[in-house]
Structure P
Amino acid sequence: MALLPEVKKHYGKQKLFINGEWTESKSIVLEENRNPATGEVISEFPTATKEEARAAVEAAHRAFRAWREVPLRDRARLLFDLRAKFEEHFDELSRVLVQDHGRTIDEARGSVRRVIENIESACSALYGLRKENEYADQVARGIDQYLVWEPLGAFLIVTPGNIPMHAWSSFVPYALAAGCTVVVSPSRQDPVAAEYVCRVAQEAGFPPGVINLIHGGRNINKEILQQPEIQGVGFIGSNRAGKELFELCGQLGKRSSINGNGKNHVVIMPDANLDEAVPWLLRACFGMTGQRCLGTDNVVVIGDIYGELKSKFKEAAAGMKVGYGLDEATDMGPLATMAGKEKVLQWIERALAEGAKMVLDGRAVRVPGYPGGYFLGPTILEDVNVDMAMAKEEAFGPVAALIRGESLEQVIAWINTKTNLGHSACIITSSGKHARQFIREVNVGNVGVNVAIPQPYAFFPLGSRRESFLGAAKSRMGSMRLFMDEKTVCVRWV
């Protein structure tokens, strides 16, 4: 199959987008951004100064006063134009995402499609605002009363390194639909992807200041959140960084949607169709090289199917082609960063030291032509027990831990108590009884039955519970309650 061309070999020194203009940062802090498949530098990007962060906040605040007054139909037109621009640039955005993040081209195309779906969902949310408003006449003699939802102002949006485009769309289109404005602070891992999303949005014609882009990091994010004009934060990323922002929101009395780490499970029941289950597991455990919020680390097998499942899973995983994601024959790309790869290797060594056994070792994988890439092959461990660190914390890499379970009740108890994280859990079964029990009893926010990645469609919020989520509103459609607040009005005219 074809090796698709890179959009650019090098993207140069990246800029900030403030008040509708791309500007050179005055910062002396400049970092290199590398293609994970080649290890080569593809751009340099700044860490914005406090003054530049302040300028972005002021621009968003000024723009809010006018943007909130834009009629719904005109906001909708711009969102439809935004959708059209993402369709127009679909291929280019997909290839940029591969080059900047490391995923395969099919995974990148899927991510850009999720962006488009979120924009569509935001349009439906915008028109749904009319349904949220409630009216009651004659609540008392001569008095009518009604409820309206109003936009709050400018928000900070922090996107992660693993899903830079998808995470952007989990908040930004909804903020714009609500009548709010944003300052976007992307991860250092893939700043080119963040820039291209912003440039496409710029083409849609939003007024200056409605969307702003700042390259910063934790300190700049805190600086932005502390500005009085910023009403809150939409965040997807690590638990450590998320908790810092959540605590700061508590001190400042601001709103938040904090989406953090996960430790997800797929439970294989004795009546599962293994020929169907194995391809699902490949995608869940090794899709996006294991760097996805709803991906799976723990594969829990119940009953005497363990040996057959292990054999089929190992054979299928060993057959995956590891390589540059722009090669359309590639099944799995590199880790996004060298630091991420080293961390996953440490997790594997720790699990082995704690008693796990190697079923499939991906540590020695080599990709011809790409000696500098951050590659790690599919890795499967067994003899993992639920008290090992590997079974409790997110490895965030292409590592699957096989765990034996005795009963569904036992496994549900493990999922609910052995980790404090609650993104997702899935069950593969032919039994409606077992599926219903699992759905009702498992304490996670996203549940799958005969799917291994329970990805909610855009018009559903991303569930998530326990330490995987903090805040007042979930992302995607649920974020409308982050960006807006209720106002009740009591009127007497007679």
Structure Q
Amino acid sequence: MKPQFNRRDFLQTAAGCALCFRARQAWPAIQGASPLVPISPGCVRSKVRVAKIYAGIPGALWPTPKLDLTAEVQRYETEFTRMRGDFADVDFSVDKLVTQPEQVKELGDALRDVDGILVIHLSMGITPILEEILKARRPTVVFAAPYSGHEWSNFGALRRGENGALLECILSSNFSDLAVAVRPFRAIHHLREAKVINVSTRQPDGDYLASIREKFGTEIKTVGLQPVMDAYNSIRRGEAEAETELWIRQAEQVVEPPRDEIFRSCQLALAFEKILAQEKATCLTVDCYGSMYRQLPAFPCVGFVRLNNMGLGGICESDLPSAMTHILVQGLSGRPGFISDPTMDESVKGIILAHCLGTLKMDGPDGQAAPYRLRTIMERQEGCVPQARMRLGQKVTQLQLTGGERIIYFTGTVIDVPDSNRGCRTQITVQIDGDPEKLWQNWTDGLHRTTVYGDITPDLKRFCRFKNLRMIQEA
């Protein structure tokens, strides 16, 4: 399959299915709904609150007794300005040079009210300052460049102590790692601010909802059919026609779905966006093979993909653990997840990840969309789904947040993009980093897993430490 549109065509039609959240502002607003423009992928309510503390001692021997702390702070601030895009969703509510522990005490509630604390190690002698910061009991990342001091040699012991339970450290000369340091804070913030709309007549398990709310702060609201139908019927025909034309024009091929099926899918997709805007929510899931089967005017697949492309969340089958995982990976990486029904292939040390709908913007809402064809749902032979062709050679992480206690995961590389008439429409074969036999023998917690581009293991480890979660490598 070769794309029938080039990069220029893609950028000219970047609204709709090839949507990024910045381009969305130029797209006509849906009637009766406020524009839903994420602050960052996965968050629509507020910025991440971070305390940025420069820690240094005047006249310290390392890195040099001639170090000008003010000039050193400015050197870092120049880097923050250079990377301002990486911090566009961050509010540095505390931004201070601290030279003695008493200055930390004066900050008081300002530290306790943040999502995380970024400590930038400037010189030798900052251990008392760091110990005072850790008393705030907030997730803390220390960024320590080479020559900043000898304290790094005690960070390990400090992390193992009671006061260091929420301490992580990045020892690096790469200033880009300052952006890495805030990723777990962003994920914590996104989960706490997130609201998931669950379209179903079946109520989720109350204990699960309570545990998720207590652990992460996430709100999950279940609604029935009527709010969806009200939103669907409010969409103007012209809006749905325009959306339909975008999907058809940008597709490599329309294989099975008739135009009317595509039109109803697009009208429902616009209704989903309207519901999220009205609810100030970030993620929507539908009980599509359960209580909502054949109740909606179309299958929800196009609507899910469209939300994922926008930096929001569209999740199949009222799968709340997958919804939570999707929000988590968006917070850590800015990229959506691909939920799949896996099947093993030990002959290539692999696992085939398959689902009928394929998210087109796996690099995030600002990334280029993958080529796609419009197909029917394989197992139903009806409906409309985008069959996406993902990238060969791509490193991926597959994971699931199984509740409030653990994350199961493994990593691998995409070695094939099958176009099979079996299973589901969108497929990738991932060669596993590990033992495929161990993976299938120890598989737990249902079939679905969430796959995200990139190896996000280091970011997951920091997040799990801050939220007291176990990380289990499945392979």
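No value in this document is a laboratory result; all are computed from the given coordinates. Keep in mind that this is a model prediction, so the values were computed, not measured. Cβ atoms are built from the backbone, for glycine too; each structure is taken alone.
Given a value of -10000 for helix-only ellipticity at 222 nm (-39500 (n - 2.57) for each DSSP H run of 4 or more, over all residues; to 500), point me to the structure among P, Q it was derived from.
Q
One of P, Q was used to compute Cα extents along the principal axes in Å, for residues 210-409 alone, and the result was 59, 49, 33. Which label is that?
Only one of P, Q returns 59, 49, 33 for Cα extents along the principal axes in Å, for residues 210-409 alone, namely P.
Compute FRET efficiency 1/(1 + (r/R0)^6) of positions 202 and 386 (r between Cβ atoms, R0 = 35 Å, to 0.05) for each of P, Q and report the one that scores greatest.
Q
Match the computed value 5.0 of distance in nm of label points 7 Å out along Cα→Cβ at positions 74 and 434 to one of the structures P, Q, and report its label.
Derived from Q, not from the others.
Quick check on the output: 20 is relative contact order in percent (Cα under 8 Å, 6 or more apart), derived from one of P, Q. Which one produced it?
The structure behind it is P.
Determine which structure produced the value 18.1 for mean count of other Cβ atoms within 10 Å over residues 258-265, calculated from the coordinates; the candidates are P, Q.
Q
Taking mean projected area of the Cα convex hull in nm², for residues 234-337 alone as the quantity of interest, name the structure among P, Q where it is greatest.
Of structures P, Q, the maximum of mean projected area of the Cα convex hull in nm², for residues 234-337 alone occurs in P.
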